[in-house]
Structure 1
Amino acid sequence: MAIVLIGIDDTDNDTSPGTGQIARRLAQEIAQRNTKLLGITRHQFLVDDRIPYTSHNSGACIAIDWSSPLSELQFAIDLLTEWAAEGSDPGICIVARDQVPSRIMEWGWAATREVLTKDQAIALAESNGICLQALGGTGDGIISALASVGLRADGNEGRFLDLPGLRLLGELVGIEELIEIGIHVDHHLPKGPAGSLAAKTVHNGAKYKTLNWVRPRLLGGQPVWPVEWSDDEYAWIPVDRKKSRPLE
């Protein structure tokens with residue numbers, strides 16, 4: 001059994017479901033093949049007028065436990081080709097986590113601050129024996145598909161769009177539910193007396209109001225959920241709150 005990373009991007013257009021939703025749909029299909037879903041992460045790349053993108057220039061990476069040859073994930077490539085929206089430029093990258101070299105991780109970080117090219121992505125993938133395929137249009141999605149894999153492997157940039165059980169969390173949860181999912185909670189304590197009160201709740205049955213949107217950060221290879229104390233709610237609430245693109 002190996003951890004396999006599947007990076008995708010540029011699967012959508014202005015009116016279609018976003019890449020995050022396509023990633024979740026693809027993960028559900030993969031999960032039916034006797035494998036375990038380890039989570040889906042969203043990765044933000046450089047927003048620049050020189051880069052064509054639909055909304056936010058972000059890619060997604062699906063992580064799974066996979067015991068079969070990587071060639072048996074061809075069905076995922078076929079599905080993504082079928083589902084990609086008209087006018088999109090989809091790309092996909094598939095690689096075992098332990099086969100991701102530092103050069104690919106560096107590529108991921110470079111994509112957050114530089115304009116990169118498709119030819120560079122192809123050359124980098126070929127030199128490292130990594131499956132990287134353009135699935136239509138210009139195929140520019142391979143740039144951030146490769147970068148999404150790099151950042152997921154690095155483990156220190158991104159946000160979890162999904163984890164097993166994540167989207168079943170209610171509006172008010174306890175620490176046990178979060179631990180069961182595998183989420184590490186990062187408490188941001190306020191200063192002064194409020195901080196002392198908040199600190200006590202951490203050790204005495206703290207409650208967390210999800211505000212119906214829990215998207216842990218990818219830090220140290222783990223899902224980390226930063227929360228802050230709210231006197232108004234008398235509970236811990238997410239530091240990261242929903243801003244846009246509800247389809248993610």
Structure 2
Amino acid sequence: MPSNGRVILEVKNVTKKFGGLTANSDVSINLKEGEILGLIGANGAGKTTLFNMIAGAFHPTSGEIIFEGRHIEKLPAHEICKLGIGRTYQIVQPFSSLTVHENVMVGALLKTNNIAKASKKADEVLKQVGLWSKRDIQGKSLSLPELKRMEVARALATEPKVLLLDEVMAGLNPTESANVINLVWQIRDSGITIIIIEHVMKAIMTLSDRIYVLNQGRLIAEGTPEEVAHNEEVQASYFGRKKYA
């Protein structure tokens with residue numbers, strides 16, 4: 001589903017301070033319905049802090065976050081998730097005593113109290129991410145690529161309109177990363193708009209319709225992958241003055 005140009009999410013002049021540390025400073029981004037938006041920057045640039053504010057884990061020190069015309073910057077995480085913003089986490093933490101199917105049901109139960117409906121939804125997304133055959137084993141028994149897919153499945157089970165993917169390719173080999181790229185495209189084609197944080201540059205350049213670049217908490221560039229790759233400030237701060245190839 002290509003972008004229709006309608007802005008579904010706006011982050012306006014957002015700043016987040018932790019005591020004397022400013023993690024994000026006056027950051028503004030917008031997300032158009034149907035696109036895959038990349039968010040890149042060196043470690044400590046403030047990418048995950050921005051995700052945490054969009055998803056409600058943190059509240060901004062100042063600024064606004066607007067989702068489908070509604071201010072969400074002061075809402076708790078579970079309310080934001082119910083509105084339609086799902087997310088994954090950098091460090092995958094499965095419920096170790098639960099099966100893969102039960103892990104994903106946890107996400108589905110956000111939208112329903114009906115166990116049968118939650119179970120059906122979990123089955124649907126497990127098939128979507130290619131984990132159906134693993135549904136009855138314990139989550140802790142999965143390999144790293146499988147854990148990443150289960151994390152995506154749990155987020156998909158909340159039926160998001162916007163999905164925040166936080167380094168879902170970290171630690172994966174090139175073949176595994178290619179499989180995740182295909183999965184992300186499938187998710188977008190199913191009607192879900194995506195923001196993705198990723199350090200695998202070939203993946204982010206392949207996937208993204210547009211990219212925002214953060215450096216030390218500040219936004220330094222925005223544009224198409226090609227525009228960002230040729231931006232001199234991005235090359236200096238992120239690519240070590242070497243153009244992306």
Structure 3
Amino acid sequence: MTALLTVDKISSGYGDIPVLRNVSLQVGANEIVSVVGANGAGKSTLLRSIAGLLPCTQGTIRFEEERIDGLPAHQVVVRNLVMVPEGGRLFPFMSIQENLELGAFNSSARPQLDKTLEEVFTLFPILSSRRLQLAGSLSGGERQMCAIARAVMSRPKLLMLDEPSLGLSPIMVEHVFEIIVSLARSKKIAILLVEQNVGDALDMAQRGYVVERGQIVKTGSGRDLLADPEVQHAYLGL
């Protein structure tokens with residue numbers, strides 16, 4: 001496998017509080033990789049470190065073989081590595097279309113804004129029909145779809161998703177996960193997914209990593225991790 005993203009023995013945290021310790025992972029082109037673990041294990045900190053929102057105290061991060069640790073977040077996005085934060089964080093008093101257009105702010109995506117917008121409305125028809133509606137009036141599932149669509153506007157090669165199922169109904173969770181798989185297949189976007197919904201996250205992933213207390217404790221195919229008795233006992237209640 002040719003790695004699109006390589007995280008090599010990084011450590012990071014918040015001020016003097018360490019969270020991640022010697023974490024390594026890889027994501028290949030067009031691959032779905034899930035990072036699972038309990039709340040507070042360090043999953044979101046991992047994505048924030050890759051995205052340039054938190055500095056690494058050690059280790060390296062390479063994207064398309066270029067070292068990106070130490071770059072500010074806006075420079076990471078320009079390289080087509082985009083993160084959807086927990087909760088989506090839309091601009092509530094702007095319309096759906098205005099939120100989406102902001103996703104194409106970087107220099108590589110801006111010239112293709114109109115084309116990408118139509119592609120996104122094809123992928124998310126519910127957003128097309130409500131394009132002038134204020135984003136703050138959307139339901140939780142619709143907001144999550146809008147946040148993912150806004151990220152797609154940046155034309156990413158790798159899309160990082162932080163807890164996209166959080167707070168959603170079971171039916172909407174299933175729909176959002178279907179969208180994620182569709183993006184990987186139809187748009188050829190690699191996905192790095194952080195989730196507490198362990199069963200679904202591993203079921204859709206080619207590979208997975210289990211994080212506990214800031215460290216990777218297990219890795220393998222999604223199928224193998226789902227069949228692992230320790231994973232079943234700790235996260236699936238089996």
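No lab work stands behind these numbers, since they all come straight from the coordinates. No experiment lies behind these values; they were computed from the predicted model shown. Cβ atoms are built from the backbone, for glycine too; each structure is taken alone.
Laid out as a table, the results:
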quantity	calculated
Of the structures 1, 2, 3, the one that 0.9 was derived from, the read-out being distance in nm of label points 7 Å out along Cα→Cβ at positions 43 and 211	3
Structures 1, 2, 3, by mean count of other Cβ atoms within 10 Å over residues 99-106: label with the highest value	2
